[in-house]
Structure I
Amino acid sequence: MQIATMNWMQVEARAREDDRCVLPIGSVEQHAYLSLCVDMILAERVAVEAAAPLGVPVFPVLPYGMTPSFVDFPGSISLRLGTYIRVLEDILNGLYRSGFRRIVIVNGHGGNGPVAGLFAEWLDSHRDARIKFHEWWKAPRTWAKVQAIDPEASHASWMENFPWTRLPNVKLPEGSKPRLDQDAFAQSDPGTKRRLLGDGNYWGVYQRSDEDMLALWEIAIDETRALINGPWAG
C-alpha cells in the first residue's frame, strides 16, 4: 500500500501490527531518449508492485540522488554527498519515529551506492532496527535475466526502456551503440563525459520487445517481493 493512500492513524496502527516499510530512492538524470526520471519511476514502481500483496507501506520515492557525472546534461539534478546523506538520515529517523523497524530501501540509481555507509552508521544508533538495501536492477535473478536477454545492456540502453519510461513521439536510434571507454569516462570532468557519451546511452541497443521487458519486470517484482517478505536478521 502507498503512504499516499493512508492517514496518520492508519500508519500508526499498521506499524504496530507489522513494522516493515519500503522507501524507494532514485535520481533525476539524463537517460538518452528516455525520461529524465527513469530511476525514480522504476524504483517506486517496483517497490509498489512488489509490496502490494504484502500490505507493506511504501513511502513516496526520494526523487533526487547523486549524479555528478551528468550535471552538464540539462535536467540532471545532483545532490552533494553530504546533502544526500543528511536528507536520508532525516527520512530514516522519521520512519523510526513512526514505529517502523524493518526498512527496505529500493534503490534505482547506481550513483546512490555510497549511502550504504550511512545505513551502517545509522544502525549503530538504532540497534533494534534493520535495513535491507536493494538495488533492484542488479539483484541476482534480475541481473541474470538481463544477461540472458542481451548482455550488451547499460545505462539508458534497452534494459531501462520500459513502456512506462519511454516518451511518446520520441524516435529511438536503430542498431547498437558501441561500448563506452569506461576508463576514459571515469577520469573525466562532466563536460568531457558529455562529449564521450553523446546522446547519453553507454552502449547496446536502445529498445527491445515489450515481451522481453515485461519478462524482466516480472522477475524484478518477484525478487523484490521475496526480499521484503524474506527473513530478517535478529
Structure II
Amino acid sequence: MPPVDFHLLLVTDRSLVHGRSLESVLRESVDAGVQAIQLRERDLPTQQLLSLARQIHGMTRDRAVPLIINDRVDMAVALDLDGVHLRASSLPVLVARRVVGQHRLIGRSAHSVTEAQQAGDDGADYVILGPIFETPSKREFGDSLGLAVLADACRHSSVPVFAIGGITRERIESVRGAGAFGVAMIGGILGREDVGKATADMQSAVRTAWPPDLRDDSHAR
C-alpha cells in the first residue's frame, strides 16, 4: 500500500471561491505548498469533471502533490490519479481496491467511531471523520461529533484518521492532541480571499502540530 505521507488535505468546493476559477485557486494553494488535494465536485457531469480533473492533475503532478478524486474509481484509473475517496455510502473498499489496485490510496468518509473502525478493517488507507466542529459545509451529516468522539475513533482505528469540519488554525493543536493523523479542510482555505496565505498559515500550524522529527508514522501503510 502507498504511505499516507501528508497531514493537510485540501478538499475542493468550487462554490466557495468567490467567482474565481477552481483551477486558479488551487494553483495558489499548490504554489503555497499544500500537501494533498481531494477533488470533490460531486454535481459536475462526467465530461466536465474529467476535464477539470485533467487540468488539476497537470499542476499537482509536477509538484508531486497527491490528487485524490471523490468516488470516481474509473477516473482515478483513467487519469492515473493518486487515489480515490469513498463516501460512507459509496462503493465498498474491497470493490474499489480491485479497480484502482494496490498502488493507489483509498480514503473513506466516516461519521462515527464504528464507521471509522470499519473503514480500516475493510482495507481503506485512511479515514476522514467529521464533522468534528460545527460547519456549514457538513450540516447534512448532523451534529458535530466533538473531540471526545475523534479521540475514541483514533484509538480504535487501524489507519490514519483525518479530522474534518470547522477546522481552524487555532483548533489544529487540539485535533492533534485527540490523536488525529491530520486535518482535511474546505472553507478554512478555499473560503479565504487570499488562498495562498491561508494555505501557508495552515501549513505552518500543521508543521507545528506534526513536526517532521516527531511524526507518528505507525499508521502509515
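Where a number appears in this text, it was derived from the coordinates with a stated rule and is not lab data. What you are looking at is a predicted structure, and each value in this text was computed from that prediction instead of being measured. Cβ atoms are built from the backbone, for glycine too; each structure is taken alone.
Listing for the model above:
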read-out: Origin of the value 2.7, where distance in nm of label points 7 Å out along Cα→Cβ at positions 118 and 190 was derived from one of I, II; value: II
read-out: If Cα extents along the principal axes in Å is computed and equals 53, 39, 31, the structure in I, II; value: I
read-out: Given 34, 26, 23 for Cα extents along the principal axes in Å, for residues 102-173 alone, calculated: source structure among I, II; value: II
